[in-house]
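Structures given as structure tokens follow.
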Structure P
């Protein structure tokens, strides 16, 4: 069981509602690399599309790439269209927006994740429009990329992505460009569908599970992983990866299975607010000095939700210092 790749989609640490604490943000990425995890950066976990500006995203990509190079860490960064102004855009404008971000990530030396685009979902008339844009982008990449399929439960603006027959559409795209595709991250929360997609991929193309509910069984059965929940459970995730590399699936499941109730809670509806729980747990574990998020998103979950999250994190064994965590929980109860 060697060669499996695990990415944690990493959050950003805010110093206030509009500013990023770059030192703390980069320290957290070094924490993930030190555990042997790859970092998927500038993704939705980092609040792409929910408050993180393009200027901040550009800075994040450049800084993370430099830090990854300094330690030999695995880094892939999101390439999207989120810097476009609100409104309807032509396919040409969407392709150009993607291409600009693609150039930035490749110039920084990071690997590329071609993110699903709200702008493209809003104007694509069918499979042909998606393929037109992606065909042209994949002709520009300097090494194989990860495609990104985020279901509407994570982002309602991506409903209908890939066209009326999405599974067939994306598989056709990948088969046509297999040498340019490292893998595809699938976040549909449908294990049977994910397994079917995985079995239909060309040889050598990876399926990166983005299913934050069923990840232990999907990884055990053959998926790689690119998960937001791995930000929150990085230490046990790394231990599980080590067990899997030795072929010890019993230990792998014994480590990861207790984290699943925590993941279900963090990603409960509305699922797109999961980032609040990720950052809350990072604060409880001492990776940042305050519970703040870009755009004030720390208020997106109730105190009752956060209290239950703390309890489940204790049960899952992902609280590093229970006394500190209890003290910090008491702080938010007093707000």
Structure Q
């Protein structure tokens, strides 16, 4: 391990040093420069109110994009913008990556200015952050203020989907915030299957696994199943821990058979009608997460009444004599 201190200032009496701590046992060369100003996209939209009006340029020469490197930045209190000053307890080192300044962790009150060979700089502030394989031959860093330590925030996920046409389903989701996440696994279970199967893997769009903004994802699944399809997500974090999303149910495209369901929505009871063109053996009622609530034998009837369901959204499947789902319809029970 090695530590370097760069005594820097953009102009006279503007002491804004940087500390570099390489956590690798292999040697490397670094250079650091500092300039006044910080822009949202390096060149546009001034961010001086949200930050410390400084941009540090760091280069890692021998092993760019490798190793863990701790970056420590010291600013002068007088350079702080009004938003930064009023929210200093959530200050952090930000990295310019993928055309954006990222949201960093830890977010905390700056420490006293200790990057000096003399007395502690009381009117300065120090923040540090470790980057894993992200310090390149030409990287940019600044200090901004956020919404609290992102390490304590949990990913909030909104997951949904719908049928596009007879052959495909769109599955989509949104996160805000998204923290410590690596990728999502999209899973599907057809109503005639016992368990879920992985159908796609989607990498996180968050920078360094952290985002405090809306991130939108979607996939198109080739699915022409005539029965009910259930989807869910597995969220896999950087320590390979997995969590599950909610489950959504997707109805099939309308079939060629005249299988009816009315009234819809209904305050309580509804009817299903069969026209005799297809051999329907049973009617199955599912809730929104794929639990089978009721199964009714047809026994030659052409109209069947179903009642006694709590208010909510349900799926009603028409099942053939060979136990294949012919078609599934959605019904909404509103209650009285």
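Upon calculation of mean count of other Cβ atoms within 10 Å over residues 111-118 from the atomic coordinates, which of the structures P, Q produces 24.1? This figure was derived from P.
Structures P, Q were shown, and mean count of other Cβ atoms within 10 Å over residues 87-94 at 20.4 was computed from Q.
To test your reading of the models, identify which of P, Q gives 120 for volume of the Cα convex hull per residue in Å³ when calculated. Corresponding structure: P.
Assuming 15.0 is mean count of other Cβ atoms within 10 Å over residues 15-22 as calculated from a single structure, say which of P, Q it is. Going through each structure in turn, the value belongs to P. When helix-only ellipticity at 222 nm (-39500 (n - 2.57) for each DSSP H run of 4 or more, over all residues; to 500) is computed across structures P, Q, the figure -500 traces back to Q.
Can you spot which of P, Q the value 11 was calculated from, given it is relative contact order in percent (Cα under 8 Å, 6 or more apart)? Of the options listed, only Q reproduces it.
Which of P, Q yields 16.8 for mean count of other Cβ atoms within 10 Å over residues 175-182, as computed? Going label by label, the one that fits is P.
Every number in this text was worked out from the coordinates using simple rules, so none of it is lab data. Note that this is a predicted model, so its numbers are computed, not measured. Cβ atoms are built from the backbone, for glycine too; each structure is taken alone.
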